[in-house]
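None of the figures in this text is laboratory data; all of them are computed from the coordinates on show. What you are looking at is a predicted structure, and each value in this text was computed from that prediction instead of being measured. Cβ atoms are built from the backbone, for glycine too; each structure is taken alone.
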Structure I
Amino acid sequence: MNPGELTSVYFIGIGGIGMSAIARYFNTRGVAVAGYDKTETALTQQLNAEGIRVYYTEDLDVLPENIDLVVYTPAVPSDHQQLVHLLNLGVPVMKRAQVLGLISQAQKTIAIAGTHGKTTTSSMVTHVLKSCDESVSAFLGGILSGYNTNYFLGDSDWVVVEADEFDRSFLHLQPEIAVVNSIDPDHLDIYGTPDKVTEAYLAFIHKTRENGTVLLAHQAAQDLGAEEVAAIKNKYRVLTYGFEETDDIQLNIKGVQEGKVVFDFFSPMGSIESIASRMPGIHNVSNAAVAIAVALLLGKDKDAIANGVASFKGVKRRFEWIVDGEKVYIDDYAHHPTELKMAIGAARMMFPGKKLMGIFQPHLFTRTRDFADGFAEELSKLDELLLMDIYPAREEPIEGVDADMLLSRMNHANARIVSREEILDAVQKGNFDVVMTLGAGNIDTLVPQIQKILTGHHG
């Protein structure tokens, strides 16, 4: 199938962040785009405003005539009325990842994979390249702050893609530059075992085009093992990056100055010293290293690269500064113990000695069950924890797996289970210096309300 020949595309699950980017791609190319989603959100409203029709009903009578292609997300149940109907009609149906693979085939792809940090890293790469006057296209898994979009249509040969490991989606890509920033077990409801996750990442790396480059985070290289890394090095140019002397790209953090992390970058492509980034935490220095390395691989100017890193404002819901005043409010998508560790660690780095209150909504029963001890350990590092019920997403409840189970594993005097009303009341009382909302469900719907309370109804 040639994406350039399509005239009408229908998306089932159009409000998803990855889906909406592809919907925008077709829309900007003059294709008639419509789609279904379960609930109206700020993003679906934005799509409507851009001329994409979004329906919130499975009724068949809203379906456009002469659909050339149906794109769906794995989160959509197989008995979805519209999906079943269109399948029966024989309309071509493809997963989001397959379509992304088709679109990117014609371009040079920079694919960012990893259990954590994909969205921030791919957004940083996009922003830094744009700052260096490279007109890249990009499909991102988050709304880039300062641009207010997750999709860019550029006129260069390069496209930046977030390579999602969920249901092995990333195996549809053939990158010129492949990045793996972490290989932590996740999505075990799909993969079954951590080894299967590692196997999928290896298969992704081996999808890299001939003479391509593979950027491997230090820990990811360790997780793959010396033998596998040696085999990859036989096929591709491989550069490891991290804070160790053995890494090909070495990073050195100098400290925090005026709320910015300052670090040095040393690599075979060239070195840049005293780079300042407003993105906190060691993990974000590592993410920035990828953006710098990619820009250097593309032959960009060092000063333009450093300015690009310094001017990056982040991604919505990735350590996003909502209120920066007497009280600080940060919103973050963290929904895995490693991500919580990073987000809470970053807050501690930025605000040493300050009282930190966290509001956490667990996401999925299986994930909560599989990583309960990890969640308990990381959440215990907050000075105060307000714990919400589990957001089920695509799952049915599992007996014995709930917020109480998490709470029972913590030895934390200031942790409690709360309703939405109690959260707003706790924010109102304001017994904290920094508050963080954490999680991937619908906790983000609290953000405007908390912002309102903390800014005295302004802004």
Structure II
Amino acid sequence: MGSPAGTKDKGMLMTANDPTRLSATEASAALKAGTLTSQALVSACLERIKERDQDVGAWAFLDAERVLREAREADALRASGAPLQRLAGLPVGIKDIIDTAEYPTEYGCPVFKGNYPSTDATIVGELKRAGAIILGKTVTTELAFFGPGKTRNPHNREHTPGGSSSGSAAAVADFQVPLALGTQTAGSVIRPASFCGTIGFKPTFGYISRTGIMPQSPPLDTVGTYARTIDDIALFTDAISAFDPRDGDMTSSPKPPLSAGLSTPLDRAPRFAFIISPAGAVADPEAVTAYERFASSFGARAEVVVTQLPAEFDGALRLHRIVQFSDIAKNFGSIADKNPGTVTEKLKEAIAEGRTFSSADIAAARAERDPLYDALRPILINYDAILTPAAPGPAPYGLSATGNPMFNALWTYLGMPCISLPLLEAGGLPLGVQLVAARGNDAGLLRVAKWLYPGDGRNA
């Protein structure tokens, strides 16, 4: 079982003979050096899954024979002396709303049981071209909304892992796979990362292609990545961020490689704007105390300034809700209408609410996004990142819900890059620290994140 930040147990200790404990970057180096084979790495992941997944339930679909065959093929290619791709031989988990031609894509919904897409999503194709091995499909909530799947928190199986990228977060946190894909429309990458105690990165809106991914709310939907180090996040994200003209929200402007940006550490003390609002009222008091203590712990190593959002943000979460729920009604309404006994009441309620919004409501909610972002620019100019809670508290007890995304929805609405770092704990469970940066400053965000979380603990 995984251990919260700041604790250790025998099951989580790094061992020389257990490849599952290697970061993706370490595993890649070992593969290139010939001290590790892809077959050994994949076999170790499969053994870990066999040992743990009865309790964790992170996987929707696995094909052990296929992935072992692909691992052997990767090893043979390496032995032939062929040039090695960026992710050669590394196993990756794929959230089950992302199309895969060889595996079913069921969207966490019984309505789509046995659905096999005809083609891979763009990013799955990118992963294959980078040499990655698709280990399997990870559990998602119903249509990536709030209906929980079978996944449990790897730190305490009686607590939620979060959602909707529950399986991906839990699998990485539990050392079942070094890398996994998620998506975020409200808080579906950042919140599970916080609850499960791993790193979750949601880049700038439009950074990664969504072609071949189930749309929930296209103005909000963003692909995110899970890993256990910042270097791994950069390596993984770089491999899947090529321009895709079929995704109309991507731009063809060149992106600076994230990995390259990490090669030069910060040469000065960073500046953070510490923001609890606008959802502070729903925060767990113990969690607020943990965040406040953390923000005050840096001393001269960093400048942390308690900051209030401008008054314009008071209704911002409502704007996000209008955009998301109106799109849920548009995209999922007919599914619920045709299958009323199959989908959850939570989804039906969201669809019903989404249908109450007028076209004027929706247009206004979408139009407010850029003016609100502009109101935030003075903070973004003066600070390296916003430091803010990743969730209202640690993972709630029970499995009937996935937790509150209110600490994530604003940044998703504004299209800003965010990352959750497993730096704190509360109530014996992990508690993530969220960093948020300006649109397009993904490389800068990861650079600051690595200063804060170099990989073996925090730098504060």
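Rank structures I, II by distance in nm of label points 7 Å out along Cα→Cβ at positions 32 and 416 and report only the one at the top, that is, the highest. Present the calculation step by step, with values, prior to reporting the outcome.
On the way: I: 5.7; II: 3.5.
Once distance in nm of label points 7 Å out along Cα→Cβ at positions 32 and 416 is tallied for I, II, the winner is I.
Taking relative contact order in percent (Cα under 8 Å, 6 or more apart) as the criterion, which structure among I, II has the greatest value? Please list the in-between numbers first.
On the way: I: 11; II: 18.
Going through I, II one by one, relative contact order in percent (Cα under 8 Å, 6 or more apart) peaks for structure II.
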Fill in the blank from the handout: Note: FRET efficiency 1/(1 + (r/R0)^6) of positions 56 and 112 (r between Cβ atoms, R0 = 35 Å, to 0.05) at 0.65, derived from one of structures I, II, originates from structure I
Exercise for the section: Taking Cα Rg over 2.2 N^0.38 Å as the quantity of interest, name the structure among I, II where it is greatest. Expected result: I
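Can you tell which of I, II yields 14.4 when mean count of other Cβ atoms within 10 Å over residues 280-287 is derived from it?
II
Comparing structures I, II by FRET efficiency 1/(1 + (r/R0)^6) of positions 72 and 336 (r between Cβ atoms, R0 = 41 Å, to 0.05), which one has the largest value? Display every interim value, and only then the final one.
Details: I: 0.95; II: 0.40.
Going through I, II one by one, FRET efficiency 1/(1 + (r/R0)^6) of positions 72 and 336 (r between Cβ atoms, R0 = 41 Å, to 0.05) is largest in I.
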